[in-house]
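Q: Alright, structures below, take your time with them.
Quick note: the coordinates plus some simple rules give every number you see, no bench work behind them. Not measured: the values here are computed from a predicted model.
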Structure P
Amino acid sequence: MRGPDDITAIDAGYVRPQMAAIHVIEHRGRAALVDTGTAHSVPRVLAALASLGRGPADVDYVLLTHVHLDHAGGAGAFMRALPKATLVVHPRGAPHMIDPSKLIAASIEVYGEARYRELYGEIVPIDAARVQVTRDGEQLELAGRVLEFWFTPGHAMHHQAIADHASRTVFTGDTFGLSYRDFDTSRGAFIFPTTTPTQFDPQQLAASVARIAAYAPRAVHLTHYARIGDVERLAADMTAQIGAFAAIAQRHAAAADRRARIRADLRALLRERSLAHGCTMDDARFDALLGDDLDLNTDGLVAWLERAARA
C-alpha cells in the first residue's frame with residue numbers, strides 16, 4: 001500500500017519483521033529507493049514496486065544513507081535488477097560499493113562464512129560509472145522532486161541523511177536512532193541511539209540530530225523502523241540518551257570487566273525508559289527484541305573508549 005506523501009516503507013526481511021525498512025519515493029511516474037537491505041530483499045522490493053504499479057525501469061536512483069550491510073548489502077544486486085538506476089552515496093562509502101571486498105572480509109570475520117551468507121547473501125560490486133557521490137548540501141531531483149543530502153556523522157563517518165522537500169520529511173538512516181514499532185504506546189514512539197562500531201562519536205551524533213531537528217520535519221523515516229512523527233520530542237530523547245550512553249561508557253572505562261558493566265547499564269537505562277514510556281512487555285520479550293542492539297551498542301562504546309585512549 002502506498003504511504004503518505006508517495007513514500008512507502010517495505011520490510012527488508014532482515015532478521016525479523018519490522019527490523020529494517022527500505023523506502024520507495026514516487027513522483028510523476030518515477031521512483032527512488034532509500035537503502036536496500038540485503039540481496040535477499042530484492043524479490044520483496046520488486047514485488048512491492050509491482051503492487052505500486054512500478055517496474056524496475058521506473059527506478060532512477062538507489063540512495064544510500066551509509067554502507068553498513070543491513071542498509072547497503074543488497075545495493076549491487078539491486079543495481080543489477082534496476083537497469084536505469086544510479087547509485088547515490090557518500091564519497092567515503094562509494095569505494096566500498098565499487099569494490100566490496102573489504103566489507104565482505106570484515107563481515108565474514110565477524111559472523112563466520114555461514115552466518116554471513118545467511119544474513120547478507122551475495123554482495124555484488126557496482127560499476128563505477130553507475131555511482132554518483134554526493135556533497136554536503138547537494139540537491140538532486142527525482143522528476144522535479146527535490147532531495148537534499150546532509151552529511152550526518154556520529155554513527156558513521158560516511159553517513160548522510162536525505163531531506164525530501166516536497167513532504168518536508170527526512171530519511172535518517174541510523175543517525176536519528178532506532179524506533180521499533182513493538183515499543184509504541186499511547187505516548188507515541190520510543191527511540192534510542194545506535195552506537196554500533198566502529199565510528200560512534202557522541203558530539204558528532206548529537207550535532208547531526210540537532211541538524212535534522214532544526215529543519216522541523218513533519219516526520220522522519222528510519223531504516224529501523226519506518227515513519228515516525230513528534231520529531232521535536234524524539235530529538236530531545238536522542239540527545240539526552242547520547243549523553244547518557246557516553247557517560248555509562250566513561251564510568252566503566254577503567255574496569256577490567258567494562259564490557260559487561262557497560263552492557264548491564266545500557267540495558268537498565270533502556271528498560272527503565274521503556275517502562276516509563278508505558279511499554280508493558282515482559283523482560284524476556286524486551287531482551288529478545290533488544291539483545292542484539294545492546295551487544296552492538298556496547299561494542300561501539302568500547303571501541304569509542306579505545307579510540308579515545310589512543311588519541
Structure Q
Amino acid sequence: MTADVTADVWLPIPPDEIDGLPEGPNYLFWDGGEEGDQAYPGDPADCVMYVVPYMKRLAVRVGPLEHMRNLRVVQTLTAGVDDVMGRLSAVGPGVQLCNARGVHEASTAELALTLTLASLRGIPGFVRAQQQGHWEGEFRPALADRTVLIVGYGAIGAAIEDRLIPFEVARVARVARSERTTARGPVHPLTDLPSLLPEADVVILSTPLTKQTKGLVNADFLARMKDGALLVNVARGAVVDTKALLAELENGRITAALDVTDPEPLPPGHPLWHAPGVLISPHVGGPSSAFLPRAKRLLADQLGRFVNHEPLRNVVFTTEASAHL
C-alpha cells in the first residue's frame with residue numbers, strides 16, 4: 001500500500017509544540033477529546049499515520065481505526081501495545097505498529113525502585129503512623145545485599161538494573177522470553193524461573209503482556225518465591241493471577257508492590273485494596289515529567305523517517321492481508 005506523505009497525520013500533542021517535525025504531512029491535533037467526545041480533527045480515511053492518544057479509555061484510543069482506510073502507521077506512546085494490537089483487525093494490510101521504546105524506561109524504572117524501596121523500608125506504615133501522630137520505629141529489610149530477579153529484560157528491565165547497581169544489591173538475575181548474554185551477564189529463559197525464584201528476595205516484573213506471559217505469575221510461580229520475598233509489578237496486571245496473589249498476601253508469606261492490577265482500574269471494595277503487605281500505585285510508571293520531552297523526540301524522529309521513506313523505529317507488528325475485514 002502506498003500513501004502520499006502529504007496526507008494527514010494525527011498527533012495527540014499540538015504539532016507546534018514538537019520541535020523538528022518535517023514538512024510535508026498535514027498535522028492534525030487530536031488527543032481523544034473530552035470524555036465521550038468523538039469529534040475528529042479530519043476525515044479518518046485521510047490519515048496515514050495515527051499517534052494514539054495517551055492515557056485515554058481504550059474505546060477512545062482505538063475508535064478511529066476502523067475508519068482509517070489508508071493508514072500506514074500506528075504509533076503508540078506506551079511501551080506495551082497489547083491493547084491496541086487486539087484491535088488491528090479493523091485496519092488494512094501492511095500497517096506498522098510501533099511502540100514507545102525509549103520514552104518510558106527512565107520513569108518506569110524510577111517507579112520500580114520507588115515501590116521496591118518503599119515496600120522494603122515500610123514507608124506506607126510510616127505514612128499511616130504520621131497521620132495518627134505516632135512515632136513508630138522498627139528494623140526493616142534493606143535493598144542492599146539482596147538478590148533481585150528481573151522478569152522481562154527489555155529496555156525497561158535494563159533501565160531497572162541500571163538503577164539497582166548503586167544500591168549494592170548482592171546479585172541481579174535476568175529473565176526474558178529468550179536466552180542471551182549481555183555485558184552485565186546472562187539473561188535466562190523463562191524456563192529457568194523455577195530454579196531462580198527460590199533465590200530471589202525481590203522479584204520485579206517488567207515483561208510485556210503476551211500469550212506466553214499472561215498469568216505467568218500463578219500459584220506455582222508464587223509458591224516458589226522464598227518466604228518474605230517482595231513481588232513488584234510494573235508490567236501489566238494480567239501477568240499476575242490476582243486470586244493466587246491474594247492467597248499468598250493473606251497468609252503473610254510474601255509482600256507485593258503493584259503499579260498495575262487485574263482488573264484495572266482496581267474497583268472500590270476489591271480485596272487487593274486491603275490485603276496485608278501490599279502497596280498499590282495507580283499505573284503511573286509512565287506519566288511523569290520525563291514523558292513529554294521523550295515522546296516529542298520520538299515523534300519528530302519517526303515522522304522524519306516516515307517522510308524520508310526510511311525504516312521506522314520500534315516496529316513490533318505489521319498487519320497481514322488477512323487482517324482486513
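Q: When relative contact order in percent (Cα under 8 Å, 6 or more apart) is calculated for each of the structures P, Q, which structure yields the highest value? Don't jump to the answer; show the numbers that get you there.
A: Numbers: P: 14; Q: 19.
Evaluating relative contact order in percent (Cα under 8 Å, 6 or more apart) on every structure, the highest lands on Q.
Q: Who wins on volume of the Cα convex hull per residue in Å³ among P, Q, i.e. which is largest? Walk me through the numbers before you get to the answer.
A: Working: P: 130; Q: 163.
When volume of the Cα convex hull per residue in Å³ is calculated for P, Q, structure Q comes out on top.
Q: Moving to a separate point now. Out of P, Q, which one gives -7000 for helix-only ellipticity at 222 nm (-39500 (n - 2.57) for each DSSP H run of 4 or more, over all residues; to 500) as computed from the coordinates? Walk me through the intermediate numbers first.
A: Working: P: -12500; Q: -7000.
Only structure Q yields this read-out.
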